[in-house]
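Please find the structures below.
All of the numbers you see were taken from the coordinates with simple rules; none came from a lab. Source: prediction; values computed, not measured. Cβ atoms are built from the backbone, for glycine too; each structure is taken alone.
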Structure 1
Amino acid sequence: MQDKSKLIFGNEISDKDYEKAVHSKEKFAKKYGDDSDANYPAKIVKNACLYEPLDVSDIRIGEGEGDTPFDRERGLIVGNIRMGFGHYRISIAMASCAHALGYKPYWMDLNSFPDTTCTKVIGAQNELYSLGSRISQKSKAFNALIWEPTNYEGFRKLSYNASDQKNAELMAPVFKNVPKDIPVIGTHVWPAQAALHAGMQYVVNAIPDNWPMALHLAEGSVHTIQTHQSYMGYRILNGMQGKDVLNPMPADSLVYTGHYVDHELTANVEADCDARMRRKKDGAPMRFLLTIGGAGAQRELFAAVIRHLLPAIREKRAALYVNVGDYKNVWRKLTRSVEGLAELSTLHFGSWEETNAFASTAIDGSVEGVHAFWHENIFEAVYCTNLLMRSCDVLLTKPSELAFYPVPKLFLKRIGGHERWGAIHSAEMGDGTLECEDVPHTLQMIDLFLNEETVLAQMCESIRRNKTIGLYDGAYNAVKIAMGLKNKEK
C-alpha cells in the first residue's frame, strides 16, 4: 500500500514533515501501545436511542462475540467519533437517510472502545480540542494568537494530513473483524482513514464545514462536499501547501452532494415553514431554540441571550427551548447568573420519553415559557436538538454543522475560524443570518425576529426554494454514493 503520509494526491510531503508524521505515530504508540496484532471481536447491539426511530445498531468492538450477523446486502456503516456534537449530528443524518432509503445503518464510534489504542488516541485529541474551545471563549489573546490560526490555517496544511494519516494507522485494528465489503461513510476523517488502512473496500468521507482543509482528506475514499465553494477549494487543494500550485484531486474522488440533513427534517420542510409563518401571523410566542454544543463553551453569551429574551417570554411574545446536551452544570450556572430563569422554566431532564412527547406535541400545539432539556446519554443529548428543530421558529447556534440545516438560523459568534464560512454560505442561501460577532449584534437580530415578519418570512421562503433544488439532499446522496460503490463493482 502506498504510504499515505508521504504522497497525498500526487503531492510529495517534505522529508521534514514526513519525519514529523512518523514521530507523531511513534509518540502515541509509546504512550498508548500499538495493538496492530490484536484480534478484537465485533458484535451488533441495538442502539438504545436510535434503534426504534431509525433502525440503528451499534458495532461494539472488544466486548465479546455477538449472535446477530452483519447484514452484508443492506448494511451501511456510519463511522464517527464524538468530538463535540457536530460529527454525531452528521452521523444521525446519514443513518436517518440510510433508513429512509431502505438500508440498515450501523453506528461505529471509534471513540467508544476504551481498551483499544484507537480510542485512547482519539480521546486524548478530543480532550485537547474541547479544552481549546473553552479557553478560546475566555481568553481573547489565546483565541487570536493560537486557536483561530490553528483552526483556520494549521489544519489546512497537507503536512497536518500527513500526521493524521500516520496516527490513523493505529486506529485500523478496530475494523479487523468487520466485514470488508460493507460500505462505510466516515463523518470525521479519522474513521474514513482508519477504514482505508484496515482494507474496507467502499469508503465515503463526508466532509463537514465550508472551509477546505487538508485535515479532512482521506485519499482512497470518495470525498463528499456540502457546498460548491468548498468543492472548488478541495479540487485544487487550495492553499494547502502555502502558495504552491498542487496536483488537483481526481474528479472521481470528490463529489458535491448538498447539505447533510436528516430525512425527517427535509421531508417536512414545507409543513414546518408554514407553521412558523402561521404562528407569526397569529401572534403566538416566537420559539427560539438555543443549543449548547459538545464543547460546552459560550455560556456567557447564552446568559446574555436568555436575559434579553426573558421580558418577551413573560409577555408571551417569545418562548425558549434550551438544550444543554449532557452538560447539566451549564444549566445550573445559567440559572444562577440569569435572575428569574429558574422560575419560568420547565425542566425536561433525563426522560427521553418525555422529550419525545414534548417535541411531537409542540409541532402542532402551543408552547409558552422556557423549556430546558438535559440528557446524560450522548445520543439523546444530540438528537434532542434535531427533534426540537421542527417546532422551533429560530435556531440560535454557532455556525458549525447546524449551519446547513433547513431551519431559520441566528448565528452566534464562531468558536473556530473555519466556522465563519458556514455562516457566510447560509446567509448567501438565505436560510440564516450573518455571524453576530458580539452580544449587541446578537440581541439586535433577536429583536428583528421578534418585532417584524420580514426576516423570518424571507428565510422560510428560501428554505422552501432550497429544497426544490436539492440543497438539503446531501445525506441521501452520500448514502447512494456509498452503496453505489459496492453495487457498481458487483
Structure 2
Amino acid sequence: MHSIRSSRHQTLRTGLALAASLALSLPLQAAPPTAAQVPGPLAGARISEAYARATARSLYVWAWPMVNMYNRRLGMKDIPQPGRLNDALPAAPLNRVSMLSDYVTPMERDVACPNQDVVYGGGPLALDIEPVVVQVPDFGSRFWVYQVVDLRTDSFASLGKMYGTKPGFYLLVGPDWKGPVPKGIAGVFRSQSNTGFIIPRVFMDDTAADRAAIQPLISQIDVYPLSQFDGKMKRVDWARTPAIPGPPPPADGSEAPKVIPSKFFDELPLALRDARPLPGEEALYAQARGLLAAAKADPAIKAAIDDEAAKTEKDTIGPMLQFHNFGIPLPFGWTVARNGAQFGTDYYTRTAVARSNIFVNRASEASYFYQDFDESGARLSGGKRYTVTFAKGTPPVKGFWSMTMYDAQHFFVSNPINRYSLGTKNKDLKRNADGSLTLYVQPEAPSDPDQRANWLPSPRQGDFSLYVRAYWPEQAALNGQWTPPPVRVIN
C-alpha cells in the first residue's frame, strides 16, 4: 500500500516538473494593450470625403452637448457681476452664481423648459481656474436641490434635501486638483471635466407669504472661488442684482442656439481638452482628433465636415426637440428618460435631452414625464380643450409635483392670468368628490369657478406639449408602477 502511494506521488512530481519545463519553453504572451497603447489614425494619412462625412456625423451627435456646455461657459466669461440675463434668467461670471428672487419670467429663451415651481439660480463652473465653494443654508422643511453638472451634463455632486445635506460649505474641484481642503469644508465633489454648471432650485408656493418667507434663505445661497473662502456665510440681496443685456432671442421663439454647425469642428478641440474620456471613449477621442487633423490639412475635407454638421443639425438634432422622439414609452403616449444627468454612454438620450430640455436633474431628484399627444394619439394642438385627471394622492412624491404647458419650442406662452403650471405650489386647486384632481388645459377660461381654479391656459393655435415634474419621486414614479394619466379631448 505504501509503495502504491509513493508511486503516485512520484508520478505527480514528474508530471508537475514536465509541465513547468514546457511552460518555460513556450514564448510568453504579451498582456493586452491598454487604451492608451492602441494606435489611432495615422498622422498625415489620406481619408476619403465619404469617410470624413460619416465620422463627422457621428461625432456631431456625440459631442453636441459638450460643445453646447462649453459655449455656455464662454458666453458668460465676460459678465462683470451676477445678475439677470435680459432681465429674465440668472447669469454670473465664471465660478459664481446668480439667483432670482421669484419665478423665472415667461420671456426667458436661453434654457428650454423652465419651471415656475422653484426660485432658480445658475452659474458657470471653470474648475481649471480654481475650485469653487458652495454655500448651503438651513432650508428647514423646504424642498431644495443644487444641480451640479459637468461638461457632459452628468451630475457629479449630491446636494439636496433628498440627500440629507447639512447646512455649511462644500467644495467643487476639477479632475486634476490636488490642493489642501480648508477647515470648515463639509464635503468635496470632483468633476470629470473642468467646465460645468451649478443650478440651485428652491421650492416656493405661489403665495405672497411664501415669496416673502423665502428671501432670507436664498440670500444665503452663494458660490465663489476657493480663494475667497473665509468660513463665514456670505449674504446677497438677490432682488437687487442688475439686469444684464444679452443677444435678442431668436425670432422664431426657439432657444438661443449654443451650437453653431459652421463653428462646431473649430470648437470641438476645446471640449475634448476640457473633459477626460469616459472608460471606452478613448477611441472616440482618437477618431475626433484624427478627423480634425485631416480637416486642417485638406480644405476640401474641412468643407465636407462643416456641410455634414449642418445636415446633422437639421436631420438628427432638430427632431430631438420633440419629446416623443426619445425616452421610454409609457401608457397614453407619455415618455420618460430615466437616466437624466447620469447618461454615461447613452449618447442619443444625452443629446436629445440637451436639445429639448437641458439641465434635467438625476431621476432620484426629479422624474420628468413628457407628452406631445392626446389619448387618441393626435398632436396636442391650440384651440382644443383637454382634461388631465390625477387620482387621489398622485403623482407620488416626497418633494413637489407640477404640470407645465410649453409651446412648440418648449417655452411659456403668455396668457392673461400669468399662469404656466399647476401643482403643489397652488393652494386653491379644487379636488373632485373622490379626491382626484382634474386639470383643464384650454385657451379660454372655464365658466365654472372650480374649473377655473384648475385651468392651465393653452394657446389658441399651434402645437404644444405637457410636462409633468415629480421632484423627489417615490419609487412608484421611478419604477413605472405609476405613470401619468391620459390627456383627454373634451370638445
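Work out mean count of other Cβ atoms within 10 Å over residues 195-202 for each of structures 1, 2, then name the structure with the largest result.
Largest one: structure 2.
To test your reading of the models, identify which of 1, 2 gives 54, 36, 30 for Cα extents along the principal axes in Å, for residues 67-250 alone when calculated.
Structure 1 accounts for this read-out.
Kindly point out which one of 1, 2 the value 136 was derived from, the read-out being volume of the Cα convex hull per residue in Å³, for residues 211-458 alone.
Going through each structure in turn, the value belongs to 1.
Determine which structure produced the value -14000 for helix-only ellipticity at 222 nm (-39500 (n - 2.57) for each DSSP H run of 4 or more, over all residues; to 500), calculated from the coordinates; the candidates are 1, 2.
It was calculated from structure 1.
A further question on this structure: Taking P(r) over Cα pairs in 5 Å bins from 0, in percent, for residues 179-274 alone from the coordinates of each of 1, 2, which one would give 2, 13, 21, 20, 17, 12, 7, 5, 2, 1?
Of the structures listed, the value fits 1.
Also, quick follow-up: Here distance in nm of label points 7 Å out along Cα→Cβ at positions 131 and 411 was calculated and came to 3.0; which of the structures 1, 2 was it taken from?
1
Quick check: 25.1 is what I get for Kirkwood radius over Cα pairs in Å, calculated from one of 1, 2. Which structure matches?
2
Comparing distance in nm of label points 7 Å out along Cα→Cβ at positions 259 and 467 across structures 1, 2, which is largest?
The structure with the largest value is 2.
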